[in-house]
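Chemist: The following blocks contain the structures, represented as structure tokens.
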Structure P
Amino acid sequence: MKNTATNPATPPLLLERNGAIATLRFNRPEALNAIDVPMANAFLAAMQAIAADPGVRAVVLAGNGRGFMAGGDLSTLRAAPVQGAIDILTPLNQALLLLTQMNAPVIAQVHGAAAGAGLSLLLMADYVIAAEGTRFNLAYIHLGTSCDVGASWALPRIVGLRKALEIALLSDAFTADDALRLGLINRVVPAAELESSTTALAQRLASGPTLAYGAMKRLMRESMERTLPEQLAAEKDAFVQCAGTEDFRAGVEAFHQRQGPAFAGR
């Protein structure tokens, strides 16, 4: 977590649109993009705009400056520990629910440092690509607090309970290669290739069957709360819904024509 104040003249988050790809760039580089109240509110507003736009078919989360995100803003939490936490986490949690429930795949583009809420946030993405040299640390325990931003939900599901407890209770820093080995991220690339690699992946996903992506994401994320009969029923319902889409018809027709499908996201 970082101790600094927001420059009111600088937007704390930038929302960029390139065709079907929406990119959210956390924009407090002087604070390693630590989350304060304005950034949390801006994140929620951006997620509401993206969730309401069916033309968005892939989302990228990135940070400007030297790192992805250093966690929560300590100047806010020092001035008003309880109210500051409430004011940051209330909009942040609403934004996270929108992020995880949308059909469009979400890619986290990570570099420099991902600590505290920064690590928690990337765990909620669907795909994480990190630059070589990135450092990770859950970090909360060093401040005498429990975690937030969904870490206690996502981390045990990704690495298992025993390893999750080690990462959380010891809060030791680890490298991008460690994160890859643990399954916390999907890919490590040279820092100079991070932007281009992320863009190529986002373009690939943005040309895919967006509604099927959403159904697949929900099935995977909800599978641990269901019995096998419940999951089979959910799979059946999702498949039937997808079978009624334009993309399914295009995929089946392309298969019969022995050519690549052209999906419209509908």
Structure Q
Amino acid sequence: MSLLHFIEQGEPTATPLVILHGLFGTLDNWQTLARRWAEEAGLRVISVDLRNHGRSFHSPEHSYALMATDVLAVLDHLALDPARLTVMGHSMGGKVAMCLALGYPERLAQLIVMDIAPRFSDMEHQDDIIAGLQAVDLASIQTRQQAEAALTPLIPQPGVRQFLLKNLYRTDDNSFAWRINLPALVANLVAVGEEITSAQPFLKPTLFVRGGKSNYITAEDKLHGIPALFPNSQVATVADAGHWLHAEKPEEVFDLVRNFVLMSSSRPLSNN
């Protein structure tokens, strides 16, 4: 099996933090914060491109069980100390992190999940994004501006278009291509929405971080869904942030993660 593409920052002997991005994302989405956690918080930060994303391998198969084992291979490759390791994931990456923690609890010390709950996620909200990506005629476009123009009718939000266009790159013959494996992601979209389940809960410290303006973690999730699988968990809210809380409120996210990773798990966090 191919190893996932990853980038390391910080001292090799420092406390490790592994970061897993969301659907249609790349490790680049987290690099500003990753650099700060390495330089200012003194962590060893490993940012990972999940399968069918970024510079990692493409596969027709795309499931949480497979993505969790992909990440385990990176942990093995780097010989990360489970007693010190925090795994953090956002959205799809958060479900990968949950799947890994529930299936292999001995491999990490604590878990951070960014704006996603373990329950089933309806993926219909991705329809416009997929239609927009498929509307870009890679064979005929000659500039990134032409690609953005093709996206605009279906994806009116400039920030979402810029996020998606991070996946566009020039190949050796100077044509454009997507780094994401779009056909595989479309074929497996239902699997991306799947509920994360486990016969045994993850008993180690876990921090869920939700955007105050996001509906990805609901009051019901906080009361029942999350504690059932993660009884030693806290839910912190980043006020005035949506689903992309790390891009919208980087200072708040930086502090929450730094404090959770470096300080005692008994330290109180906002739980509103």
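Chemist: Tell me which of P, Q gives -15000 when you compute helix-only ellipticity at 222 nm (-39500 (n - 2.57) for each DSSP H run of 4 or more, over all residues; to 500).
Modeler: P
Chemist: Oh, and also: Given a value of 43, 25, 17 for Cα extents along the principal axes in Å, for residues 115-178 alone, calculated from one of P, Q, which structure does it belong to?
Modeler: Attributed to the structure labelled Q.
Chemist: Given a value of 0.99 for Rg/Rh (Cα atoms, Kirkwood Rh), point me to the structure among P, Q it was derived from.
Modeler: P
Chemist: Here's something else I'd like to know. Could you tell me which structure in P, Q was used to calculate mean count of other Cβ atoms within 10 Å over residues 43-50 as 18.8?
Modeler: Structure of origin is P.
Read the figures in this text as sums done on the coordinates, not as results from a lab. Note that the coordinates shown come from a computational prediction; the quantities given were computed from them, not determined experimentally. Cβ atoms are built from the backbone, for glycine too; each structure is taken alone.
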